[in-house]
Structure I
Amino acid sequence: MRSYNLISSLFWFLVGLGFTLGGLHYGFGSWKEPGPGLLPVVFGTLLGLLSVMLFILSLKGIKRSEGKPFWEMKGSWRTVLSVLASLFLYMAFFKQLGFILLTFLFIFFLLRFIGKKGWVISISLALVISFFSYGLFSLLLGTPLPKGQLYGSAFRASARV
């Protein structure tokens, strides 16, 4: 298995390098006005970094744990259906609850109940991810994201006080 990982990591590194160079050729643009090469550069670089990590881990001989395949584990269908249901709920309540609150609840659900992480880690990561992604998309990239009815109600109530 080690030699397959070494060969495939080199292959995917070259693919990632090709995407990155091609994206730079098309033009990166800026964060406010991304060019056509932005996504190839970002994902090509990410693919290259992941393939380097696989190469290093393969050289060190670190193996992943051998267990049952996911679909043979008890409750795997329930996990998949829970994640799909939470995605549909995310889409259904996106405008009503707003991006930050709903993203927090979605990430918290995935970490706490699907990933079985602790309360502190689940809440902390959900807060960081929801605010970071809001900052990235709304503030840095200028994408309009819904604030939700609770957000508007809170500010209307505080204005009356």
Structure II
Amino acid sequence: MEANLSASAQKVQDALTALGFSMQVVELPASTRTALEAAQAVGCNVGQIVKSLIFKGRDSGRPLLILASGANRVDLEKAAAVVGDELDKADADFVRQHTGFAIGGVPPLGHTTALETLIDVDLLQYQEIWAAAGTPNAVFCLSPVDLQRVTGGRVVNIA
């Protein structure tokens, strides 16, 4: 296990380990804050980047995690139809409150609160994908099947 991870990246590594997964979090010298930056940093297609987006239910106030392919823009009407609530983009305080992480490094797991999660069906076309790991330069590689396992998310068409 990587000994020199920042506290936030280590939190993600610990969550992966606790779930019995062997993926390794890495912190890179380059930024992985955006899907394009992440793809360039790890040398993959932008579609292989998992964007972790937090939305807030307009009526319920509940957080929703959408894990989208870096190549896609989320269709909020489709996502709202799946969860049965209109969705608003969450502000930075809401994101940190419910995930424990800042925007730009939100991972798909290890959150402060259990989050309902939707996974973009387009991620399933890749053998390996890359997700944020707690900081704007930390990532880990996994398969789409493992993404489903670590999040318990539902695979849906949301693009």
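Computed from the coordinates by the stated procedures, all read-outs in this text should not be read as laboratory data. Please read all numbers here as calculations on a predicted model, not as lab measurements. Cβ atoms are built from the backbone, for glycine too; each structure is taken alone.
Numbers below:
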{"quantity": "Ranking I, II by distance in nm of label points 7 Å out along Cα→Cβ at positions 14 and 46, the structure that comes out highest", "calculated": "II"}
{"quantity": "Structure (I, II) behind the derived value 20 of relative contact order in percent (Cα under 8 Å, 6 or more apart)", "calculated": "I"}
{"quantity": "Top of I, II by distance in nm of label points 7 Å out along Cα→Cβ at positions 94 and 110, largest first", "calculated": "II"}
{"quantity": "Per distance in nm of label points 7 Å out along Cα→Cβ at positions 6 and 126, the highest-valued of structures I, II", "calculated": "I"}
{"quantity": "Identity of the structure behind -7500 (criterion: helix-only ellipticity at 222 nm (-39500 (n - 2.57) for each DSSP H run of 4 or more, over all residues; to 500), calculated), options I, II", "calculated": "II"}
{"quantity": "Rg/Rh (Cα atoms, Kirkwood Rh) derived as 1.07 - corresponding label from I, II", "calculated": "I"}
{"quantity": "Structure with the greatest value (metric distance in nm of label points 7 Å out along Cα→Cβ at positions 30 and 142, set I, II)", "calculated": "II"}
